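What follows is calculated from the coordinates using simple rules that are stated; it is not laboratory data. None of these values were measured; they are calculated from a predicted model. Cβ atoms are built from the backbone, for glycine too; each structure is taken alone.
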Structure I
Amino acid sequence: MLICLYTDFGAADIYVGQVKAILHEYAPQAAVLDLTHQAPAFNVKASAHLLAALTHSMPRQCAVLAVVDPGVGGEREPVIVRAGDRWIIGPDNGLISVLAARAQPVEVFSITWRPARLSASFHGRDLFAPFAGMLATGTLNTGQLEAKPALDVQFGGDDLSEVIYVDHYGNAMTGMRAADVARDSRIVVNGRGIGHARVFSALPHGTAFWYENSLGLVEIAANAANASESLKIEIGSEVRLGA
């Protein structure tokens, strides 16, 4: 089974390597795919919407280890969710809830298993990674899970009218699904209305616009320029439809 990693651990820090070492210990034959380690840090709601959008590009019958967990070591439960044909492992803090709200069928389980070594601050390595490895190798048993009726923290399946991710080009991805936005609509951010274009090259260099990105979300960009800098956009910036 393929294991996909989705975290806010940062690609340049020491944490991803430690998680992968544990995955190799528990599931040495499993392929591991990095979706991103630049999920919006501390921003569980934005990260939840980005995770939901990325799900469509993940292979079926995969396990997703998802960790954006500012409350690690606290009262939030570790869970595993079956969302359609995919398994998602992570904290019950809302991170998995948008994906779960949009998927069918959905089953939710508390992870009752605990490793011999469990640090208070790194459940991604000590709890979620071993569990993902056991899932991938088919060595889980029913005593390590407990069914629960629903996730404790739920953001729902509605769109989020905020910027949820900014890439290194300065393109600003929103939590709005583009299929529901008329192409003659203007997207307003920081008081500025931005029109639609299908592709970057349709406009002169430096011109800001919005388009439907490859994940099906409304994204604000500029042709050959950094839209987040010119429009002063950051993760959490509010966006709305304008005339």
Structure II
Amino acid sequence: MARKRSHHQHGTATRPRFWGRHAVAAALDNPQRKVLRAWTTREAAEVMQFPKDVPVTLAEAPDLGRLVPSDAPHQGVVIEVEPLEEVWLDDLLVAAPERAVLLVLDQVTDPHNVGAIVRSAAAFGVVGLVTQDRHSPPEGGVVAKAASGALERVAWARVVNLARALDDIASAGFWRIGLTGDADTDLKDALGPARVALVLGAEGPGLRHNTREHCDALARLPIGDAVESLNVSNAAAVALYAASIN
């Protein structure tokens, strides 16, 4: 009988593992990120810039595959890191400029989607991402790979109570727009204030009732009848583009 892989072989919440050259290079370039150790093929080692204080182990590609989840595209390099220091919502709001877009996720738990959303957030200059701590993926390899380096550049505040956080966001002068397919208003008509918080729910259930109650407006993306809805990461990208040109 084949032995089951231990979860700890792929890292832990306090010592996550990242893989893929973009995610690893971004982590190495981030002075706020503590890299604990690295495993790499000789080919990848020639192009990666590992700090001298990081222990590096040369390995073959199949050996690297055993350090990460099955079929993870490690591209010849894996690192073990410490999570970034916690970001506090109050600090995020105080530092926000006069014109700003904030992204709030209501129980979006799929790490591939969250990573893709982080990547879009970086592309459109979002001031930060806000999620509920117990209902969002941890900072880990799948998120980092999907974010393609953007995890190191987007401030991510995790909160205990999302409704209370939305109250604080409103007090900081943000106009809170909940994205939902059953809204009567198109997103372009809901935009206007200089500070906007876009609130997106999980695929399937969408925004929870209490979250909707803590939004200033509900809006939909004007998609055609050919599809019922967009994947949440695609919806986030479209909404961020609309907010960026507003």
Structure III
Amino acid sequence: MSILRCEALTRTYPSGGREITVLRDITFEHEAGRILAVTGPSGSGKSTLLGLMAGLDRPTRGRVILDGRDLGALSEDQRAQMRAETVGFVFQSFHLIPTLTARENVQVPLELRGEDGTARADELLQRVGLGDRGHHYPAQLSGGEQQRVAVARAFANRPKLLFADEPTGNLDAANGRNVVELLAELNRGLGTTIVLVTHEPELAARAHRVLRLRDGAVVEDAALAAAGRATA
């Protein structure tokens, strides 16, 4: 069953009196519960596409259907509400709140919904291997630990779909591998659909499908035999 559909997505921006086309006619569907990697060189439109898929930006032409809803037909408030209920985010920069502990950072999305998130935060921190670090502040955690807290926070609301933008970009090789394995494990254990932007071959290789962009267009759309490792 498709959870995400992009139809002829095109995004242009004005620049110096002319229009620059960043994405052109992107069309694909993605199945629920699977991992999609969006790859390509810098400037190929990867992050722009992620922003459109997540409803953070609007396309110049085309449309995005997310979990059965046309994002273009929703108001800004409705898109924000849908993101809060349906979507999780992990970014290259961890975006943790420095004055909150790891546990409190994970609790934030739940508290915004009026829920007591203590038990859920402790459960997720345990799942990402930080069960004994919940009382630590971000400055007391390594980069890899901070990214694992960010992953736990992204799953706090039990999102149907997780968007990850270069989630290993600020990590060394060892911590990058840990985050790769963590995302694959959460996909296995929770069945969450994951769409990730990455230039890391190891992370892309854990996906079920790779969408490769160049100059704003899809140049390859391939299923990966190696994806069994992410679902076994």
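Name the one structure among I, II, III that FRET efficiency 1/(1 + (r/R0)^6) of positions 36 and 132 (r between Cβ atoms, R0 = 25 Å, to 0.05) of 0.35 was derived from.
This value belongs to structure II.
The value 58, 36, 31 for Cα extents along the principal axes in Å was derived from one model only; which of I, II, III is it?
Value 58, 36, 31 for Cα extents along the principal axes in Å corresponds to I out of I, II, III.
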